[in-house]
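Pasting the structures here.
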Structure 1
Amino acid sequence: MPDTPLIRLGTRRSPLAMAQAHEARARLCAAHGWDESAVELVPVVASGDRIQDRPLAEIGGKALWTRELDQWLMEDRIDAAVHSMKDVETLRPEEIAIAAILPRADKADRLLGADTIAAIPAGARVGTSAPRRAAQLLHARPDLEVVGIRGNVATRMGKLAAGEADATFLAAAGLDRLGEDDIGIRLDPAQWLPAPAQAAIGIECRSADTRVRDILAAIDDAPSHAEVAAERRLLEGLGGSCSSPIAALTLTQGDRIRLTAAIFSPDGKVRIGGESEFAAGDRIAPLELARDLLARAPAAVTEHFGYTS
């Protein structure tokens, strides 16, 4: 048993983030034959956890989930940072590398408050602060009202119980990691497309830190990493931000990936969808899909995306 930790993993303090960090530690210890004490978990309070009364797009976007961990990483206060990859900005500093993606969990959303989207009562209030969920919902059910709800799993479930909304959505992977696998109704991700990189846990480290990169390489799941890379490349091609309604699903078969994606107008009236199949690791095909989607989209959609080439 080491006298000092062999690696310090930074993580947000939320219950889900801590569960993900514990999973990362368990996988590291199993891969290297270490005792649990070899991996120190270092909790950090992220800006996104402190500010929960406004949408992310109004207060700084996805950087609110990574800012403090990035700073601690560059100050050598931690060796690596554990993230929900759907919350990580598309373009990252060159000094930081995505060193590992853990085996991906269930990509689906779960619906709380009704058995199906069609079964939600007419005129009901559905709580979500995610542009993708709001637009996809209004595309299917324009009669519903979207109300903003942010916060961790417990907070959102509490707001639903308090009557602030009649229904809401949560990621299946997050519920499963918290041991809440019996909550909500699973929505088929082929019909209700998830967020890009949903259900993926990523671990970042300093790009130049070869020792830590080698340690983390042992738990990198190549198929999951390829899927996340493709979805993030799609986001890059779209110029998508946390206020852009984007949905995407990758399916891996051998060394091939099928990427299905859709972009929306925020009110859900317009949906532009497309699909591409390509070899894992292909960095051009996701960009081409993104450009095809934008080329077919009207201004009501493209004005919410930042691609300018």
Structure 2
Amino acid sequence: MYMLTCLFMLIMVMVSVGFFTLLERKVLSYMQIRKGPNKIGYLGLLQPFSDGFKLFFKENIFPLNSNYLIYYLCPVFSLIQSLFIWCLFPYYINCLSFVFGFVFFLCCSSLGVYGLIICGWSSNSIYSILGCLRSVSQVISYEVTISLILFMYFFMLNSYNLVDYYFFQFDVWFIFFSFPMFFCWLSCCMAETNRSPFDFSEGESELVSGFNIEYGGGGFAFLFISEYSSIIFMCMLSVLVFLGGDFCSLFFYIKVIYLCFFFVWVRASLPRYRYDKLMYLAWSSYLPVSLNYLFLFLFISVLIFYHFFL
């Protein structure tokens, strides 16, 4: 039963990735005063499936000087890593409840760096290597802030389990007493998933397409699915941590869809950052703020401990 549940969830994640791409194209098109995909199916609802079939049936090419085996295995590794992290989804019944859920999340999300490194290195292209170097330093920098924000709530809850966030936010959401942290978390999620305005690994204006420039067909589709499933997971985790975490209600999924729309909205509105400003933002702005909040939450948890247990 556990295997069937996980398989059904992974299928739904893949379908949601397809419809998220449709949502993104529709929102971007209406923000640019045009229609977007509306030919295939009713209102273009079958467009993601058409694009998926087109990608997987295209011819696969490989660069002559590339490391052939690693070049083809890397997109599969990225896809497995991004789908494996969905094991953390908190089921209300019949669940594999992770006691150390956040530690598992940090371990799995840090593995995504290796996919970027191998993709950029194995194709033996200058643009790919530049894109992978950018993205590795970017992901490592913002993982520090994400880890600090998560440990901040661990000190308050004294639990790594994602299900506990639902019970602790039953009366008040965490966003109301850590509002600046919510915006730090959102921008760190965008940098972590290589989304605009932090899409330096795929900087089209200077790197053509970044670390995945040599990929086409099925390899590109795997990289595409892994990126978008990571975005949806980060939206789900944001709702779980900051916006109530009531995962057994329909309102939870409406909030996840709104955060996905927020990612698209930011892409349509903001230009790409400069790379040195991105690093300055991580180490000189977000890191001191998250450290101060960490000490504040630690102080509050110590006060609560002394009040109730001593």
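Taken together, the values in this text are just the output of simple stated rules run on the coordinates, not laboratory data. Just so it is clear, the structure is predicted and the values come from calculations on it, not from any experiment. Cβ atoms are built from the backbone, for glycine too; each structure is taken alone.
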* Which of 1, 2 yields 20 [relative contact order in percent (Cα under 8 Å, 6 or more apart), calculated] -> 1
* Structure responsible for 15.5, with mean count of other Cβ atoms within 10 Å over residues 111-118 calculated and labels 1, 2 on offer -> 1
* Name the one structure among 1, 2 that percent of Cα pairs over 31 Å apart of 33 was derived from. => 2
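From which structure (1, 2) was helix-only ellipticity at 222 nm (-39500 (n - 2.57) for each DSSP H run of 4 or more, over all residues; to 500) calculated, if the value obtained is -22500?
Only one of 1, 2 returns -22500 for helix-only ellipticity at 222 nm (-39500 (n - 2.57) for each DSSP H run of 4 or more, over all residues; to 500), namely 2.
Ranked by mean count of other Cβ atoms within 10 Å over residues 7-14, which of 1, 2 sits at the highest value?
Details: 1: 21.9; 2: 13.1.
With respect to mean count of other Cβ atoms within 10 Å over residues 7-14, the highest-scoring structure among 1, 2 is 1.
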* Structure fact -> Comparing Cα Rg over 2.2 N^0.38 Å, for residues 231-270 alone across structures 1, 2, the largest value goes to 1
* Asked: For distance in nm of label points 7 Å out along Cα→Cβ at positions 151 and 239, which of the structures 1, 2 scores highest?
  -> 1
